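Have a look at these structures, which come just after this line.
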Structure I
């Protein structure tokens with residue numbers, strides 16, 4: 001999960017691209033445990049490597065990606081631990097990026113939940129963890145990957161995240177499911193029964209969906225406000241919700257929800273789709289309980305000097 005987060009954030013910041021070639025070192029190719037059988041010198045795109053990690057739990061792919069992003073495995077481990085601190089994971093220490101056993105490599109269920117919650121905010125993350133099967137190597141020796149998270153098929157609404165197992169840590173699953181606007185995260189660690197990590201996860205999810213529901217006010221992408229644009233080719237732009245707007249509540253609970261807009265009423269071009277314009281604040285019985293970002297709905301180019309001059313004259317004429 002952490003390796004995928006760092007890789008996808010690198011693509012978002014422009015430091016990497018999903019089309020970048022990632023070469024497999026001898027060290028990466030020699031990784032034990034779960035792997036996709038990369039050979040030393042084999043080059044796959046970062047996109048393919050992320051599929052190998054998300055679907056095939058490829059330890060070899062994880063190391064190859066880490067080395068590509070940071071230049072060395074040791075430097076990548078530093079990046080992982082720095083990110084863990086940023087997220088607020090107080091009882092976690094990474095010494096590798098593949099999860100094989102080491103006494104100094106540890107975490108907690110609470111920290112894994114924080115990591116999972118953060119991962120949900122990373123663009124494209126769920127696009128990878130929701131893939132169930134993938135033809136990773138069609139020839140000469142065909143290799144089809146099947147997602148190790150069987151709940152993608154067994155439990156409706158599952159779209160992530162990751163399994164993991166060693167003889168010491170036993171069977172583990174960090175999972176997320178969304179139904180009717182309500183998204184839940186569960187963490188199950190240390191199960192010694194075959195498929196037990198799936199069974200226990202479904203119990204937790206059933207508990208959550210039976211007792212809680214999402215009270216929605218707006219859906220992701222809904223227009224919430226309209227903002228005036230200066231020096232742009234258009235005069236206004238829509239502000240849309242970055243995600244579903246509402247709160248999680250107990251089923252049957254009677255509540256009164258309202259919203260307040262904290263949004264700019266004027267902004268100058270150029271603007272990019274996804275730029276933040278403000279926030280919609282959710283109020284429960286008058287008390288703030290949630291905030292959701294409002295984003296620019298479309299790109300807005302800056303208009304040329306002549307057009308700005310014409311618009312200024314029109315404004316002056318209208319004022320007169």
Structure II
């Protein structure tokens with residue numbers, strides 16, 4: 001085997017009340033091509049991060065590859081070339097780091113000729129990432145719930161309708177550590193109950209394509225109100241989405257990406273236009289995407 005291409009979907013997490021639990025794979029993908037047995041190790045970034053000139057050992061894909069390879073065999077190839085087609089904005093709330101980690105782990109399995117066990121990959125990806133809510137949909141695809149306990153990571157896939165997704169990413173980066181630091185250390189019992197009340201309704205609405213149900217179920221009191229303070233104009237972008245006909249809208253992951261949901265493809269375009277206009281009025285040069293849910297998770301192929 002001389003080359004491996006890994007394709008990994010982006011993901012959105014939290015989904016309103018499902019804080020650090022729910023994740024959804026979307027149809028924006030990063031692609032990573034490993035070419036082995038080269039004269040030197042190098043990383044080429046295309047798309048987001050193309051201007052970066054970091055040492056290969058600082059690349060998260062490379063780090064994850066070596067982590068997996070060492071765990072499985074205690075060795076690694078001397079040199080390889082990695083080409084990263086980065087279509088997912090960094091620090092956007094769309095799981096770019098999860099795509100990198102997943103790609104590195106899958107590439108190591110492919111290099112060793114190992115059939116990948118998704119549960120095993122999830123465990124190691126969570127170990128590297130620190131939380132499972134984005135790596136889970138990146139690996140499995142679709143709508144997932146995940147949780148940590150003393151036995152490791154637990155996950156469950158759930159049915160989901162063919163929602164159309166409008167996503168706007170303001171041209172700022174919010175580090176996950178900063179987004180987590182913005183949250184309170186404790187929350188009130190009424191706020192916790194508010195979110196718990198909506199989880200089952202949310203899963204049913206997502207599965208059935210129930211737009212009215214989603215409008216009720218995707219409300220949150222645990223994280224979004226705090227994270228919206230990290231980037232100005234977020235409330236205006238959310239309001240624009242709803243005014244244009246979105247069933248629901250919220251922060252994607254830790255932000256600053258904002259995602260809106262609808263079952264109507266034509267309406268999705270109108271929603272995205274309204275969100276983009278609001279983001280520009282707030283002073284941003286946003287990235288805008290019309291996406292679908294990706295039922296397929298990460299995949300590997302020899303090239």
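Output the label of whichever structure in I, II has the greatest value of mean count of other Cβ atoms within 10 Å over residues 62-69.
Largest value of mean count of other Cβ atoms within 10 Å over residues 62-69: I.
Of the structures I, II, report the one carrying the highest value of Kirkwood radius over Cα pairs in Å, for residues 14-157 alone. It would help to have the intermediate numbers written out before the result.
Values: I: 16.0; II: 15.6.
Comparing I, II, the top value of Kirkwood radius over Cα pairs in Å, for residues 14-157 alone belongs to I.
So if we calculate distance in nm of label points 7 Å out along Cα→Cβ at positions 70 and 206 for every structure here (I, II), which label has the highest result?
I
Which structure, out of I, II, was P(r) over Cα pairs in 20 Å bins from 0, in percent derived from, given a value of 27, 49, 21, 3, 0?
I
When helix-only ellipticity at 222 nm (-39500 (n - 2.57) for each DSSP H run of 4 or more, over all residues; to 500) is computed for each of I, II, which one produces -11500? Numbers along the way, then the final one.
Details: I: -9500; II: -11500.
So the calculation was done on II.
Thinking of I, II, which structure, once relative contact order in percent (Cα under 8 Å, 6 or more apart) is computed, gives back 26?
Clearly, the read-out refers to II.
None of the figures in this text is laboratory data; all of them are computed from the coordinates on show. All values reported here derive from a predicted model rather than from experimental measurement. Cβ atoms are built from the backbone, for glycine too; each structure is taken alone.
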